[in-house]
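Structures follow.
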Structure 1
C-alpha cells in the first residue's frame, strides 16, 4: 500500500512512511494552513506511532512552530484541545487499519482540514526545504484526555448513567482508559473492562466480523450488561451493543444523538440509512459524499443548528448545545457523544434495544473486500456504471431490481423492494466496500453477505479476463 493522501489524511505502510516523507507532509501542512498558535500533537497505541510522532514534532519545530505533545489520546480529544488553544494539530494514527500501516490526520484551529486544504498540501509537497533554524519550543500536555471526558460529564451530569451495567471492550483503543473514566464519572452502576490487548487490534466499527459479534454477545450475557461500548483505534468512531449483544449501527446512533442535542439540520453521507428522513424530526437533511470533509463543508454552508454523522457513527456537533449542562460545538468526528446520548436515554425508554426500536425500521450493514487494488475497484464501478445491464444482472442475482441510481459516491442503487445496494472503492485503503440497507437487521446482513460473495466472484472474473487478454 503506497502512501496515500485523502479524506482521512496520509496513510501507508509503516515501512513507506519515511522520516523524509512524513516531514514533507508536515511542512506542506504548516505552509498550507498557517493560522494557529503552534501545533498540538497526539498519537494512538500502534507500535510505530510514538516514533512517527517524534518525526512530526521535529519537522514542525525546525519549521519554527512550537509543539505541544499530548501523548497517547483519542483524536477528538486532541482536536478539542487544539481548538481551545487556537492551534493546529496532527494526530498520528492509522485509525482502523492493521498495525503494519499508519498515518497522519491534520487539523486546523477550527477542526478537520477541508478539501481545499488537502489540495494546497499536495501542491506544496515539492517546495524546497527551508533553511534549518534552531528548533521552536516543545511542551507537554497530559490533561487533554481528561478535558475530553470532563466536557461530557458537564454536559450530561454525574447521574446520567445511574443504574446501568456497562462493559468496555478496551482492545488496543487509545480511548480505553478515558471511556472507563467517563462511565464511572457519569454514575454507571458497574463498569466492566473486557478484552484489553497489548497488541494492536484493528477495529472497524462499520464492519464488525462475526467472530467479534459473537464475543460481544457472550460478554453481555456473562456479565449481565445493559450495554457494551468501544471505539476504533484512535477513538473517533463509536461501537455500542445492547443488552443482547446486538451492535447498534452508527447511523442509528447519529439519528438518536442529533435529536437529543436539538439539531435542525442533519448532514450525513449517502451511505447512512434513510430513517433520518423518514423520522420527520429534522427540518432539513443534506446528503454528501462519504468522508468527514464533505460532511463538514455541508455543515458550514448550512450553518445554524447543524450536526453531521457518518455510517461509522462518528458525530460532528456544529453548534453550542445544552443538555444538563453546556455542550460547546466540536465540528470534528467524535465517538463519546454518540455513545453517551443513547445510553443516557436507555433506562427511561425501557432499555437500549427499546430505544433503538423507536427509530424508523431501516437498517444498514457494511463490509469490505480487502486487498483489492484501487485500479481494479475503480474499474468494477466504471463497468457497472457504464453498463446498466451489468449492474442489473448483479442485482438480479441478489433478488433485486433497480429502481434508481445515485452516483454521488460510487454507485448507490435503490431497488424496487426499497432496499439499497451501494458499491464504492475505499478512499483510503486497497478495499472494495459494500453498503446495504433493508427493512430488518437480518435482511440487511443477508443481503450484505450475498452481495460480498457476488462482488468477489465478479472481481475474480475481471482478473481472469485481464490475464487472459
Structure 2
C-alpha cells in the first residue's frame, strides 16, 4: 500500500487503471516555449532601448558586423510604411525576453510598416525577437524582405503579419522559430535572380498561416499555406511541426530540386501536407501525416469532383538523374499516414509542358531545356525535346509506409485512395502529348508502391479518374504494392 493512502483510496486508484501519459509534443513545438537566448547584452553589443525607437538609425550609423541587443519592450519603426531596418553584412540582432518589433497592424489587416528587416545584406543573424503586425503585400515578406543570402533566423516568434512572415535566401538557416497566423505564408522561399541553394528549415512550428485566405481572394493563385518554395536547389526540412495551416503545409512549386523532408509532424492542414509540383529529386522519409486535406478534400467532393486529392501530392514531379542532387529519384519511405483525406497521388498533367498555355508557371521550362521557345512544333515532336520539354512524374518509389484510415472518415468513396494518373491530352492543338500518351506513360515511368502496410478500406485510381480498383486488382493488373499488407499486419516479404 502507498504510504498515507487509505485502503478505500487505493481501491479507487486501482479501479481507474494506470495514469494516462500525455503524448510527447512533436519536434518543433516551440510557440510560447522559446528559450531566452540573450537575457543580457553580450560584450561589445550596441544596446538599443524600446523607448528610444532608434533601431533603424543605430543600424544605419553602425559599421557592418555590429551586434545589436534589444532590451525588453515594444519597438516601432516610425509612421512611414517604408519604416524598416536595413542591416549591413554580418549584423546580428538579439532580443531579450519580451523584445517585440511591432509594425502596428490593425484589426482591419493594415499595418503602419510593411517590412521589418530589408535589403540584400549577407550573413545577418536575427535571434530571440517577436516580430508582429507588419503589412507586407502579397508574395512579399516581413523578415529578410529582399531574400538576402546567408541569414540565420533562429528562436523568433514571427506572427500576425500580412504577407509572408519571412522570406528566404541562399544558405539561409531557419531554426527553432514560431511562424504562426501570418496572412499568407509562414515562410516564402523565393529569389528572383540566382535562385536559392542550401536552405535549412529545422525545428520550427509553422502553424495557422494564410489567415487572409488568398485562394478565395485570388482564385487559382497557388499562393497559400505554411511554407512555399520556388526554384530552391537543395533544402533540408526536418524536425518541424507544420499544422493547422489554411492551405498546404509544405508546397514546393516550380523547379525545386534536392529536397530532404525528414522527421516532421505535419497535421491538420486544410489542403495537402506536402505538395511537390513540377520539381525534381526528393527524399520524403520518417514523417507523420495526420488529418491533412480534409477541408479541401470534402469541398472538392461536395462539388462532384472525383480527383483523388491526397495528403502527399506529386504533380509533374519525379526523379531525374541529369539534375544533380543527393538522390536521382523520389523516395517516399518510412512515413506514417493517419486519417488523411487520401494517401498519395502521383499526377501528370498531359497539357502542362514548356511553352504550353496550360503551364501555369508561365515563363518557366524544365531544368533540361535551356530555351523554352524550342518546345514548339516541329522540334517538340522529336527526341530529345519530346522527352525533355515536359515535367515527368517518374522514378517514384513508395516503400515501407504505414497508411491508416478510419472507415467513418467518408461515406462517398472519394477519400482513402491511392492514385497514379493523368488526363486525356487535349490542349493546345499542336501538342505532341494529346490523347492517352501521358496516361499510358505514367504507368511505365518507374513509379512503384511496395512493402507498405494498410489499415482500413482503401481503393486505388490508376491511369485516369474514371478507374477505381480494389487492392487485388491494384496488385494483379497494375503490378503495385507487391509485398504489402492490407490487413494492418506487417508486410509479407
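Every read-out reported here was derived from the displayed coordinates using simple, explicitly stated rules and does not represent laboratory data. Quick caveat, the model's predicted, so the values are computed rather than measured. Cβ atoms are built from the backbone, for glycine too; each structure is taken alone.
Can you spot which of 1, 2 the value 1.6 was calculated from, given it is distance in nm of label points 7 Å out along Cα→Cβ at positions 308 and 348? Mind dumping the intermediate values first?
On the way: 1: 2.9; 2: 1.6.
It was calculated from structure 2.
Have a look at 1, 2 and say which one yields -12000 for helix-only ellipticity at 222 nm (-39500 (n - 2.57) for each DSSP H run of 4 or more, over all residues; to 500), as calculated.
1
Which of 1, 2 yields 195 for volume of the Cα convex hull per residue in Å³, as computed?
2
Comparing relative contact order in percent (Cα under 8 Å, 6 or more apart) across 1, 2, which structure shows the greatest value? Present the calculation step by step, with values, prior to reporting the outcome.
Details: 1: 12; 2: 8.
Once relative contact order in percent (Cα under 8 Å, 6 or more apart) is worked out for each structure, 1 has the highest.
From which structure (1, 2) was Rg and Dmax of the Cα atoms in Å, for residues 28-195 alone calculated, if the value obtained is 14.2, 42?
Matching structure: 2.
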